[in-house]
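Q: Okay, got some structures for you below.
What follows draws every value from the coordinates through simple rules; no lab data is involved. These numbers were taken from a predicted model, which means no experiment stands behind them. Cβ atoms are built from the backbone, for glycine too; each structure is taken alone.
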Structure I
Amino acid sequence: MASGDLLWPFLAWDGQPPATGYPTKDYRNGREVLDFDAAADETTYFQGWMPANYAGGGVRCKVYAKASAATSGTARVGICWERGNTDADADSFASEKQVALTADATSGITFSGTLDFANSEIDGVLAGEPFRIKFTRDADGSTGTDDMSGDLELELIVLTEI
């Protein structure tokens, strides 16, 4: 693969919720979104399979979202990776990286943020292996400012090779 090649797209409803503290499924003008609350941290998980021709150069995660009503502020989100060759009975995610997503001045307009991960930061996922990513909104701002009111509506996460 070459830099910029698509590895995996995750639509919002591909997310798998934990037992507690998860976003709610919703629609925005008929489009599926996951609503991450502004008052409490919420998490969802996505499962994928690294393409067999992944060259191991690292992964860029581009997050696309909307604000349910806000027209200013930022939502703090984090992503971390788990290689699929680990014990399924316990989490073993690599360290989380965060990005601030800045609300558009119009609440219905999509905005985005990007996180780049070296291969060592994606828990060493190799070509042809399953993986999970954990996506969290840090609504309480424990890792950085989250001052966007209302829900963050996650639309899509696109993974490309760096």
Structure II
Amino acid sequence: MPSPPGDLTTLLSKLASSGVEFVLVGGLAAVAQGAPITTHDVDIVPKRTPENIDALLTVLASMDAKYRGRGEQVLRPTAGALLGPGHSLLMTDLGPLDVLGAIEEGRAFADLLSHSIGINLGGHPVRILDLPTLVELKRNSTHPKDRYTLLILEETLRTSGG
């Protein structure tokens, strides 16, 4: 996996070693598959079961996770928020972490598993959204940033033989 910023790799390693079930999506998933892009956060879609969310809350607490953009107000993630389909945009001691209940078209953990590949990170398995699915998601996006990223992802997919 090409080297993203050190803290993001550490953040991802900590999640992987915690036993939390998730699929890595977004920029870091693309970087892991050779896309020459820059990312500034870790985006995951966790399995939304009470047991898995409890494990996620434990690792989030160990990283001092709190919601971003709340000014001086410190708001911590809760099981209720993480069990739903919404997005929890968090700041941790290791950097930004976006915990997404579902992504485009309501795709949750179970929907993404068949479109993910496994990698090993520090002896721990990590599921990452495959490059063809990342390209598909960007193709359907209307965000200008995603339109630029799409060109890079398509070229990465083409040159990787995917």
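Q: When you work out FRET efficiency 1/(1 + (r/R0)^6) of positions 64 and 104 (r between Cβ atoms, R0 = 35 Å, to 0.05) for each of the structures I, II, which one comes out largest?
A: Top value of FRET efficiency 1/(1 + (r/R0)^6) of positions 64 and 104 (r between Cβ atoms, R0 = 35 Å, to 0.05), among I, II, belongs to structure I.
Q: Moving to a separate point now. Which one of I, II has helix-only ellipticity at 222 nm (-39500 (n - 2.57) for each DSSP H run of 4 or more, over all residues; to 500), as calculated from the coordinates, equal to -12000?
A: II
Q: A follow-up question, please. Which structure, out of I, II, was relative contact order in percent (Cα under 8 Å, 6 or more apart) calculated from, if the result is 24?
A: II
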